[in-house]
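So, here's a batch of structures to check.
What follows draws every value from the coordinates through simple rules; no lab data is involved. From a predicted model like this one, the values you see are computed outputs, not experimental measurements.
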Structure 1
């Protein structure tokens, strides 16, 4: 078994995206209290998506990205909006680490930016 199988998380991680971008529809964005690795509590906006099992707590970078993508600075106006979440890397503490970032859905960007999903996959379920 893998670590993720033994200790499943209810929050989305870059590895959950399996190297691919996914378009997600926001169904709620509550302000929640979360415990960090150090045990300290922090309040964050957490995105919940249609047909997804895992939620995404937002850091400042991703909060700003959702505001830009949706055109809405107020989290209450994000409901029903679509975003694209994708895995990438960022520098943290001098090390390159996996992370999730947010951008406009590929349908609103040039076609060369992201290939279309396979035609035979008719599942509405987001794989995370």
Structure 2
């Protein structure tokens, strides 16, 4: 129940700030996938636009990063749903102000100045927000 309340707070924030998401990549773990489905439904994302990746469960930050290079360039925004410590380490690749731990239902939003996923490593980036549900 606590996780659903946290997710609801995050959803409310995303809706209030009109955060657009085209595609979700989720771990196959039950709670992660349930979270991805709840967020997708609330934001009007079709369940078909959730890609389930078994690799995410035990991924390194670098393996998470690799998930982007196979995306269609018609997708302009992606959310990943998964597990620590990989997600904290992954977020810290892009953040100037590193975080110690990304909590359950925490969200890091980063924009990249490119239209091609393969150009991600060379693209300039901007942190949009780092969201902790307990702060909402």
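A compact table of results
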item: Which entry (1, 2) yields the derived value 107 for volume of the Cα convex hull per residue in Å³; result: 2
item: Entry that produces -10000 once helix-only ellipticity at 222 nm (-39500 (n - 2.57) for each DSSP H run of 4 or more, over all residues; to 500) is calculated, selected from 1, 2; result: 2
item: For 31, 23, 13 (Cα extents along the principal axes in Å, for residues 16-55 alone, calculated) the corresponding structure among 1, 2; result: 1
